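Once you scroll down, you'll see the structures, which are given as structure tokens.
Values quoted throughout were computed directly from the atomic coordinates according to the rules given, and no laboratory measurement underlies them. Here the structure is a predicted model, which is why all the values come from computation and not from measurement. Cβ atoms are built from the backbone, for glycine too; each structure is taken alone.
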Structure 1
Amino acid sequence: MKQREIHQFPLVNPAAFKKKLVSFYDAEKYLIYLESNQSNTKYDTYSTLIGAGAVATLTATAGNAFEQLEAFRAAHKDWMFGFLSYDLKNELEELESKHQDILEFPDMCFFVPELVFEISEREVKVHSFISSQTAVEQLIQNIDTHLICDLKTRDNKVILQARDAKEDYLKKAQNFLDHIHRGDIYEANFCTQFYAHEVELNPQKAFYDLNSISEPPFAVYAKWGPYYAISASPERYLKKTGEQLVSQPIKGTAKRSLQPAEDEALKQQLLNDPKERSENVMIVDLVRNDLSKTAVKGSVVVEELFGMYTFQQVHQMISTVTATLDKKYTSMEAIKTSFPMGSMTGAPKISAMEIIEQQESFKRGLYSGAIGYFTPQDDFDFNVVIRTVLYNEEKKTLSFSVGSAITAAAVPEKEYEECFLKANALIDVLKQQGISFD
């Protein structure tokens, strides 16, 4: 198999270059832009990664999707970008998904890019099959002089619909509480969906608008043919570097304030909230258990518990769990034994997913799944697909979903308010494209 060459070039204005690059490759069927926004969530390897074009692709449906991915990885020991949908749970456990799927994304999609751009504050590294430095330098010049395509909004006059009316949401939240009081589960992540049909979205504009007001550590702009993901995710699902595994579950969200004293008070209130701390501990225990299935015995460590991280829109309580992957297990096994992310399911995990299927009114699809990459060295890094607009260009349909953790201490009205706290930035971005919410 032909090896990639790495070509390095200095950058004067990396922010402008990234926008030009994404616009330059707008006609490509496969494109993914992973942006860290110079985050402080630790364990970041790359500031920005962009994969453009495809030399090989894999699209799979739950059933034997992971087996296909393992075979695809064996055939292409290279960079690979793609996604895992939440509904791959049905392949990993005896579960099912019967709800309506308005977006019809594949359950899994990965591609080996023609070009990988690794961008930092001072330079761009191009991982390319082109051996000529001069040819790649010309490509960089072409990108740098590219005129960015029109990012004006489309003329939408569309109403964003809520999948669950407020009274339905409150009733379902109470149903979760009933399950908790009976001892069926300790916690569950209950989600609801917002959607719109007949939408002409400008995906690039939506991404830049969302990223500018959120600046999350795991932002994504991705297209796989007609399927788009526009993500402001603050959460890492799982990362592997060498033999080290890192997972950073989020449980605990508080709003921001423009007044510094009040903002700090809100942050401290979150840190000391018994319900939020309880949620966090339950999911940390779940993640520890998941990682222990493939880890060297005794290597699973809670490196940080109740870490407080502040983003543009919200304060978040994030914990960090690390482990050493046992050499008798593969990277794929580490993913299969921990997917989907515990923060998006609940505890016990399988019981929570069964009850989620009973109570929720939509098929999650890519929402609460994962987007990320594999390296040629078989390392990987995946986010959790939250705070994300999903768009099917062919069907002219978009959706986003939000959720909150239901525990014994949950108050349905407050959980409903938390959903809108997480949805505000997404609603604001869509309003700019004529998609309003009553």
Structure 2
Amino acid sequence: MSANEQEFWKAREGLAYMHDYARSIRVAPWSLLACALARVSTAAPTNIVIPALTGDRPASLNFDVGVVGNPGSGKGIAEAASRTLIPDLRNAVVTQPASGEGLAAMFATRIQVPEDEGGSKGETRISCIASRALLSIPEIGTLGGASKRQGSTVIPALCSAWSGESLGAFNKAEANRLTIPEHAYRLSLIVGIQPAASSSIFDAIDVGLPQRFLWTSTLDINAPTIPTALPTRRFPFDTGKLPADPTMVTMSAIYESGTIRDSLNYKLVRMSFPQIAFNEADAQRLNVLHGGSLAPLDSHLIQMKAKVAALLALMDGARLDVNEEDWQLADTIIQRSCKVRDQCLDAMHTARQEQKAEYIADDNAAHEKAETKKLESAKKSIVSQLERHDPRREGLLGWKLSTLLGRNSKFTYPAIEELFTESKLDKLVDGGNTASSTWAITC
């Protein structure tokens, strides 16, 4: 482990505990940390946001994690360990996404308006059934399958959710009309990613999906031969210390109105950030305005760094003030995330090239098999034609045999040569080549 990593894990009691706990149960500490951050995000009140580091719109704490590893490498174990450390998600829904429209249905439903409240027959209104959800997808293929269904909007919806934008759509049928306002829900995601199958994410680079993931690996190459002793103290994070949630009555009213702007009981709480964060975000934005280049996969790094820093602050005593140490720790996590992401991308490209090579090899083998079959057919046809047209064994010219074979004529000369090598044909007259020579069945 590098000195920088050692300093990272020793920086805080919670990080040190997480590192020791991971080593004691044979889980990669970085993957455990990433899953834990997703759970902190899920537990955070829906109205807590990140201030606008640039521009004038606050950012969401909604958080996506990709746990990279081959089958059996411990992707599920890392998520399970995070559940042990942070068991309370404050009544969050834990499920898998089925569709883009299904995301909105996790948070709200339509109910009949009671007659004593002035409701007419068949009149419905939107009611909040949950304000937070954690999507857990053990294998990326599940997400890839859902996204490939005709008309699927799951990928764009997940991208919108990461940014805290509104979910759902205005359907013609009122019963299916669900819209969840921006910054009025909490949605986080943990996905298990096999490198060879990661195209489901990287193929959506144009809509910004891979840019919205914190990437982490199941590998821990510095894991000790003998496991670390299980920590005796308790993990120092308690969701009960987080600010109280808005009431379900308030959330239902917001969902019905379709906006948080008109609610007196729902106000956004902006976490405070150090000046270094604003300076870094402004410098990057200015570079883009001046025509500077920004790698497509790095387009949301500042937003991701801000999310990580905010979640580290919440995990450290439920603080709403992000300090410089949070920002520096987040930078270490982001750098590692980029490294894992790039390694995963390389592995995907390698797998694709190997798959292409196998396809070409299989195609060549199939072609060779077909050619061999046609050659054998031509050999049988040559023998048959000689038996029919040369009963006295006076011989036929090679080119004559070629005309008699019809559609297999291109295999005539190779077939004659093989039959000659196998001593099944005699060359009665050597004409200098196969076509001009005279051939007869061997006695």
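Out of 1, 2, choose the structure whose coordinates give distance in nm of label points 7 Å out along Cα→Cβ at positions 80 and 240 equal to 1.0 when calculated. Structure 1 accounts for this read-out.
Taking -14500 as the value of helix-only ellipticity at 222 nm (-39500 (n - 2.57) for each DSSP H run of 4 or more, over all residues; to 500) derived from one of the structures shown (1, 2), identify that structure. Comparing all candidates, it corresponds to 2. Could you figure out which one of 1, 2 the value 0.90 for FRET efficiency 1/(1 + (r/R0)^6) of positions 24 and 64 (r between Cβ atoms, R0 = 41 Å, to 0.05) was computed from? Considering all the candidates, the number was obtained from 2. Computing relative contact order in percent (Cα under 8 Å, 6 or more apart) across structures 1, 2 gives 24 for structure 1.
Here the criterion is volume of the Cα convex hull per residue in Å³, and among 1, 2 the highest value is seen for 2.
In terms of percent of Cα pairs over 20 Å apart, for residues 32-127 alone, the structure with the greatest value among 1, 2 is 2.
Assign the value 0.95, calculated as FRET efficiency 1/(1 + (r/R0)^6) of positions 48 and 264 (r between Cβ atoms, R0 = 30 Å, to 0.05), to the correct structure from 1, 2. Here the read-out was taken from 2.
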